[in-house]
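Every number in this text was worked out from the coordinates using simple rules, so none of it is lab data. This is a predicted model, so every value here is computed, not measured. Cβ atoms are built from the backbone, for glycine too; each structure is taken alone.
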Structure P
Amino acid sequence: MEIKEEEIKGILSIFPNVFRDDRGYFFESFNKSRYENIIPAIKFLQDNESSSVKNVIRGLHFQVPPFDQGKLVQVSRGSALDIAVDIRKSSPSYGKHAKVLLCSKRKNQLWIPPGFAHGFCSLEDETIFSYRCTNYYSPEHERSILWNDKTLQIDWEVSQPIISEKDKNGLLFSEFTSPFA
């Protein structure tokens with residue numbers, strides 16, 4: 001397994017060992033003992049999966065304490081541009097974002113700790129995006145920052161995005177007060 005720390009401290013790209021032969025492939029998408037060496041005391045409580053057509057943008061979502069979530073994300077089919085925005089007030093990268101291409105062929109994963117708003121753009125039809133969360137989904141604690149907020153300067157690399165009504169009504173970053181230290 002190969003680990004690469006992204007430019008924003010705490011965000012990790014993970015490249016599991018993939019064993020391929022004439023039958024196909026095999027890899028461990030999660031092994032608690034291996035991942036605890038990377039992310040100490042990791043404890044996942046919920047798995048989620050979504051399917052999206054090309055150009056769907058979902059995000060930028062997060063949950064506030066005590067239901068804040070860390071996420072281990074990957075694409076099982078297709079590809080997606082994954083975005084994590086640092087919303088930790090004391091972080092030197094507050095308001096900056098990491099952008100990583102996730103694709104089913106590479107089997108790469110991204111660890112996003114609590115204190116980040118998260119979103120992705122599906123780059124292919126029927127992209128299946130899955131994520132393990134360190135806390136349960138709580139609608140009362142869910143928040144959203146506007147996906148195309150100009151101050152965040154995120155290039156989603158799509159000209160005609162498909163956005164849900166909920167995501168069209170996210171908070172402006174300038175009006176957002178972070179609960180994360």
Structure Q
Amino acid sequence: MKIDVIDDFYKLLHPCMTVLVVSVSHDGRPNVMTCAWNMPVSDEPPMIAIALGSESYTSQLIRESGEFTVNIPDERLIKAVWICGTKSGRSVDKFKLAGLTPRPAKKVKAPIVDECVAHLECRLSSQLEAGECIIFVGEVLEAYCEEELFKNGVWNIEKVALPMHMGGRLFAIPMRIVKP
């Protein structure tokens with residue numbers, strides 16, 4: 001028997017890679033936000049999309065600055081991931097509250113999260129309103145990660161535990177690779 005889950009429809013598409021999106025204000029103050037609604041959208045040029053609440057502080061800063069970074073945390077940062085997804089940067093310094101370190105990016109003004117295992121630096125290419133969200137499409141100008149954790153174009157999940165958001169306070173960690 002199949003049940004009606006329309007109120008949780010999006011959770012049928014979870015777990016999703018959990019990332020930390022960093023934006024920066026016009027006066028240089030960085031903000032970090034947790035995002036599970038993200039995906040690659042183009043190889044040539046390299047582009048990704050993130051979906052954020054249209055009223056969020058991060059959305060405001062991305063619209064103003066035209067850039068952002070996407071940072072991949074590992075399981076060690078799960079508490080910081082939760083803090084950055086449940087507090088507003090309008091009222092608190094989430095970097096300080098979560099114990100995270102902003103470091104200069106290579107090509108954009110928005111910093112990276114030093115404690116994360118990988119980083120994508122993006123320039124805003126386009127945006128699309130989608131219900132209560134805005135989908136930001138960013139051209140990836142730089143992408144780099146810890147060498148031992150990403151081999152032959154895939155994550156080495158024997159060496160890195162990547163939190164995947166399942167909804168609410170629940171996360172999953174991939175533990176094995178399977179082939180058809």
Computed 3.8 for distance in nm of label points 7 Å out along Cα→Cβ at positions 38 and 150 - originating structure among P, Q = P
Can you say which of P, Q returns 2.4 when distance in nm of label points 7 Å out along Cα→Cβ at positions 14 and 142 is computed?
-> P
Structure (P, Q) behind the derived value -1500 of helix-only ellipticity at 222 nm (-39500 (n - 2.57) for each DSSP H run of 4 or more, over all residues; to 500) | P
Assign the value 2.6, calculated as distance in nm of label points 7 Å out along Cα→Cβ at positions 54 and 166, to the correct structure from P, Q.
-> P
Any idea which of P, Q comes out highest on relative contact order in percent (Cα under 8 Å, 6 or more apart)?
-> P
Could you figure out which one of P, Q the value 0.70 for FRET efficiency 1/(1 + (r/R0)^6) of positions 22 and 110 (r between Cβ atoms, R0 = 35 Å, to 0.05) was computed from?
-> P
